[in-house]
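What follows is a group of structures, each given as structure tokens.
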Structure P
Amino acid sequence: MDNIEVLVCDDSALMRNLISRVIDETEGMCVCGTAMNGKFALQKIPVLKPDLILLDIEMPEMTGVQFLEERKRLNIDIPVVILSSIATKGAAVTMQCLELGASDFITKPSGSISTNIASVSSAIMEKIASYGGKYARRKGKDIPSTETFVKQAKFREAEAAAKKEGLIDKISPASLSQTSFSPVFCGSKRKDPEVIEPLREPGRIEVVALGISTGGPNALREVFAKIDPKFSKPILVVQHMPAGFTREFAASLDKICPLAVKEAEDKDEIHPGQIYIAPGNFHIVVEKSTLCNVIRLSSADLRNGHRPSADWLFESVAKIYQNRALGVIMTGMGRDGAAQLAEMRKQGAWTLGQDEESSIVYGMPRVAYELGAVQKQVPLEKMADEISALVKKTDGKK
């Protein structure tokens, strides 16, 4: 197996060391170099040839934004993941970085310097495995599946928790060895999809419900930039993203989308041709109303490890709209949305899933496909056209 090689760019020596330790302690990843600002990072790229760049935003001499502008000018295609602060200003600059071509972002635990990097170590590993792993495989490297790294991260979390509680002796040497790339951790075999017999024929689409996770920021930018300007149905979106960022994310999508895009608010009326983004840390569901269906926010428990959860949205759409909806599941880690997309399909809804080749992580769409929830798998570059065409096709139905 080869390593995913990472260039860490941060002006704080402490952060560079802490992040490098997380990466180097992860089997299958390594730090190939560090840089204290964007200028030094650009100088090192031709020599180090990293598979991914972890980039701080606020740095002397050349900031993260300036680095991304130069990266774009030089046509450097190495994926970049931003290290962002949680402040409102940080959210706005982070969205600017996504607009300039960054793949995704990770929020620092508390400001620009923090020794509590362990709290985001799993997120760091997941982003590196997802974006860096895909890039490295394109270069011909032999890289384990993203799920392999995530399971390794989860085991390390469990081990740390056991140490904290004084239970480390309860973990057997055999289970400790599971952090290696043994076959059980290298992704399960593909299964043939189950067969779902819908309760009714698919009808006229009145709403689109979309669930997406890792790889989502750029995927949604591509889909919504290409959506038909005459698209007349509401689109409800669950993108796994932390609180404090979804409002800026919606605003950034609104700049490039011919339709209006906003962060969903409690009791928002669902209007045609409007895109609603679930706010970070809140589930969104559809509630039936006399004049116009509305969006309700919920701070109920996490579902499938997430809040917002695509399952919450899909479940309510299946109940309210039945066969008059389109469910879409796209790139993402895990299985969020898969079970309730299957319920949508059972109720007669139309369904689409992103294909494996174009997914940054073929997790959520894969599980949905194997559950029989996906009628058709679609590459990212054709998703907007497919959604628009399907809505047009059903407009004559009852």
Structure Q
Amino acid sequence: MHSITDIVVVGAGAAGVAAMRLLAKANCTSLLLEASPRVGGRAWTVMPKSELHVDLGCGWLHSAEQNPWVQVAEEAGVSIDRRQAAWGTQYQNLDFDPQEQKAARKFLRDWNSEMLERPPETDNASDAALRAEGVDRWRPYLERVVGAVSGKRLNEVSVTDFINYRQASTETDWRLPEGLGHLVASSLPREAHTLVGIPVTGMVLEPFGVSLHTRSGTLRARTVILTVSTNVLASGAIALPTELTDWRVAASDLSLGCNEKVFLEVLSPLGFEPETQVVGNPRSSLTGAHYIRPLGNNVVESFYGGEAASEIWALGHNHAYDFAINELVRLFGSRARANLRPLTISGWKQDPWVMGSYSCAAPRKSVSRTQLARAYDGKIFFAGEATHRTAFSTVHGAFLSGERAAREALDALSV
């Protein structure tokens, strides 16, 4: 391990894959290092049953009109489902009558208007909610919505960050029948030199560039692109040079929320209409959103975020399965229990190579995204969804950041 690699990319998630796609076309030597045993990071498609693909992590091509993964999929001949999703529609108004739904939607609009037109000086999304009519009744509903988007509680969310995302995104969300995680992993160029199961434990600045310490030895690189999650950066799992203290602080300001999924097998499709959705308990923050038979598959995909995911997963996977099944039985009746059984489940918070779902800026800390995206001394560059100012928490934000960091590293090598 005495030779010097031009660019070492640390982390084989969507940002690392995007960086390597660009570097594969460049006149330089590059290496991709991944701590876990697989490529994809928070994009992970599994097959719990034959011919059934489910995404434990990101699963939607958000803002599809401007999402670069759409072009990647099309060029690879990967099928894209462009149907409108059922989010926001309570199937058969179960335990959520039309008047309640109308009132809840109005409260969400009023809250968004407060943030956009009269943002609180605290930059705290909770303070904006206090000024919206109906807060006493609909705050738990809002907590669930915000938890699904950010993985955090309302009082942990920056208004500036939330508005930046909303203004840049569109309402078009598409899916991939074979899984978004599968697309990300399969998009890594075959010629990309990749090593998995090799955690980087430390980095040292050197006259020639950077030394990277791993459990398998030391690597030398002229430049490094760090794409690991903000929680990994902030945790100290990688011993960074003291010169990067500001970057570690920025990562702490953009910590990952808690978003998890439960997948249940539907043994008989009777009573469960495909492409429908229900919220388990619209009046509680400790509830999930259940997507019924997505793409016609005999499965329920249950989403939990923020407070709900943190509290439910803290009691273990079996509890999470039971919680999801009980929510559906409450809505669909006792007969539904015999028709549902556990299939697979996520566990992002406990994943040592990720430590959470996706980044969320704390109040008054949205500017930390710009700080985290800055390069250091032409030697160390940063990528990942957290470094994108408007497309954070998305797989396309990660893609764009990976390309940006790769260009910056190449420019540094050419000087």
Report summary line: Calculated from one of P, Q, relative contact order in percent (Cα under 8 Å, 6 or more apart) reads 13, and the structure in question is P
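When Cα extents along the principal axes in Å, for residues 190-269 alone is computed for each of P, Q, which one produces 64, 36, 21?
Details: P: 40, 32, 28; Q: 64, 36, 21.
Here the read-out was taken from Q.
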Requested in this report: Taking distance in nm of label points 7 Å out along Cα→Cβ at positions 54 and 318 as the quantity of interest, name the structure among P, Q where it is greatest.
Outcome: P
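For distance in nm of label points 7 Å out along Cα→Cβ at positions 326 and 366, which of P, Q scores largest?
Numbers: P: 2.7; Q: 3.8.
Between P, Q, the highest calculated value is found for Q.
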Report task. Assign the value -0.87, -1.15, -1.27, calculated as log10 I(q)/I(0) by the Debye sum over Cα atoms at q = 0.12, 0.15, 0.17 Å⁻¹, for residues 126-333 alone, to the correct structure from P, Q. Result -> Q
Report task. Taking 18.6 as the value of mean count of other Cβ atoms within 10 Å over residues 62-69 derived from one of the structures shown (P, Q), identify that structure. Result -> Q
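Each value in this text was obtained by applying a stated rule to the coordinates, not by laboratory testing. Given the structure is predicted, the values throughout are model-derived calculations rather than measurements. Cβ atoms are built from the backbone, for glycine too; each structure is taken alone.
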